[in-house]
1. 1, 2: which one has FRET efficiency 1/(1 + (r/R0)^6) of positions 75 and 259 (r between Cβ atoms, R0 = 25 Å, to 0.05), as calculated, at 0.20?
2. Computing helix-only ellipticity at 222 nm (-39500 (n - 2.57) for each DSSP H run of 4 or more, over all residues; to 500) gives 0 for which of 1, 2?
3. Identify which of structures 1, 2 gives the largest calculated value of FRET efficiency 1/(1 + (r/R0)^6) of positions 195 and 275 (r between Cβ atoms, R0 = 25 Å, to 0.05).
4. Of the structures labelled 1, 2, which one yields 128 when volume of the Cα convex hull per residue in Å³ is computed from its coordinates?
Structure 1
Amino acid sequence: MTALSRPLRLGTRGSPLALAQAHMTAQALRARHGWPLEAIETVIVQTSGDRIQDRALAEIGGKALWTKELDRALASGEIDIAVHSMKDVETLRPETIRIAAMLPRADVRDRLVGAESLAALPPEPLVGTSSPRRAAMVRRQRPDATITVFRGNVATRLAKLEAGEVHATLLAAAGLDRLGQENIGTAMPVDMMLPAPSQGAVGIETLAANQTVLSLLQAINDADTFDCVTLERAVLKGLGGTCHSPIGALGVLAHDDTVRLRAEILSSDGRECVADERLIARGDTCAAEAMGRALLDRASPALRALFEA
């Protein structure tokens, strides 16, 4: 048992999904270190991404809207650790902050809610999503679809669907599962809809200089998840991708020392898709970055332009 001189302050957003992931993290820490319930204090930090719900994330500052307030809370000492959905964490992080651990990854797939399949949607369907990746992948298979911005937490988006604002929406299976909604929607095969880089992974950050907390977090790190997600994020770095850019990436362990890494980039209308698949050694982020650059080299000027904005 590792003793604490005071409660460990865990920072999180206040959405139901964020709180569920914070609870998972606290449970893992308590179980690993033999701590009582009161050893961890949850601190809710409201982020800009939570406050601004009427515009696409890409238009209002990107992924930093989910992290910058938690980063400030870490830097000021208000919290000791911050829990994130890894797909919401920017590719380039401040040098003072370290991604110290990831929990075991959940289902990486997207789920279509409102129809059994994209083919089953009516002619000229209205599909709600704020993800450029999901929008492009829907348009690739249903060019007649109209995409409308769909922001808000899971419950908000499901309520909009129930109210008839759209015919269907797409949500991460991992988020639905963590909210106890395992039976909602139809899972989309990854061959049809490659997930976002880091989808399904929960990450925990702390200050890079805080060796005590880094050691506590390392004890709950799932190395397989960490290595696969790190390579997916390296592809993003090689692409220079932003929230404006439709990108899918997924790493799956092939052997003990290698990851089968798939990635693709798409035009906004889904008509152009450049894909690659490689076996890359665990930890070889340089090779994963090179994979991202190679995708751009094969893309048309119009597609490359999406990654240069």
Structure 2
Amino acid sequence: MKRMLTVLVVIPFMLLLVPARSHAQTDLDAIMMNKYQFCNGFMYNYASWDHYWEGTFKRDNKNMGTVSTQSVMYMANYGITDRLNIMAGAPYVWTKASAGTLHSMKGVQDLSLFVKWKPVTWTFGKNKISLFTIGGFSTPLADYVIDFLPMSIGLGSTNITARGMVDYKHKRFTATGSAAYVWRSNVKLDRDSYYDTELHLTDEIKMPNVANYQLRTGYRGRYLIAEALLTNMTTLGGFDITKNNMPFPSNRMNATTVGVNLKYTVKQLANLDVYAGGNYTIAGRNAGQATAYNAGLFYAFYFCKKPKS
């Protein structure tokens, strides 16, 4: 297999105080499946934190100890053409706190669907510039509890994502920049009133939208891809966690992370890819300072005869 699904469509990146911090998503990379090529597999993710930002104040909480999230996600990617791919994924998530009385939660989270299109490519000498447009949709697969952060497995909103991306390649060196806007639907609580900065006599929460940015650079070879990543997520609205209180679904949740991604195609088994990565939160607001790791195994094949180059 020449190309591979190198980054996952995972737990929505808004879940910064939900301990899973799997920001890497397929709409973030510049890799495309070939025409008629289908790639699928599983990704395991682990993230944990024992310090978090309550607004801009960094603190710990002995009543929670270390909060951790694990997830296993099935992911699939299909090449309709060399320039148009469709992607899907859905994770099973479970959370845990090492101290206190907060009980763990688990279950199927959200279904994510993405369409990635590469409309333009310019080649000059040993350089190549490609433009991408990506559209995405995600929605909960189960009626999980959202009003129990940071132990909830998700925020429960239906999201629409629009992303633009530019990829530059010089020989094996690459640099990719992207920016996205995420529209989030309102969500409902299992109670008929709540207080954020004022009293609301309703069960419906208006969720703020989100902006997401990423810069990634590194080596992209035939068998090995190795990249460094800088990612920022900024919630466009919301409010801070009040002092010594639980997080709330419509909190402002901002985070900047640094990380690495590695993908290796097994030479003896060209259809098999091994993936590994990690990231660390270096700055945040109403977010856990998480350290996250992931690993995955993927298999790709052609549904019909491989098209000629």
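All of the numbers you see were taken from the coordinates with simple rules; none came from a lab. Just so you know, these numbers come straight off a predicted model, no measurement behind them. Cβ atoms are built from the backbone, for glycine too; each structure is taken alone.
1. Numbers: 1: 0.20; 2: 0.90.
Of the options listed, only 1 reproduces it.
2. Values: 1: -10000; 2: 0.
For helix-only ellipticity at 222 nm (-39500 (n - 2.57) for each DSSP H run of 4 or more, over all residues; to 500), the value 0 is produced by structure 2.
3. On the way: 1: 0.95; 2: 0.05.
Top value of FRET efficiency 1/(1 + (r/R0)^6) of positions 195 and 275 (r between Cβ atoms, R0 = 25 Å, to 0.05) goes to structure 1.
4. Working: 1: 128; 2: 118.
Working through the options, I get structure 1.
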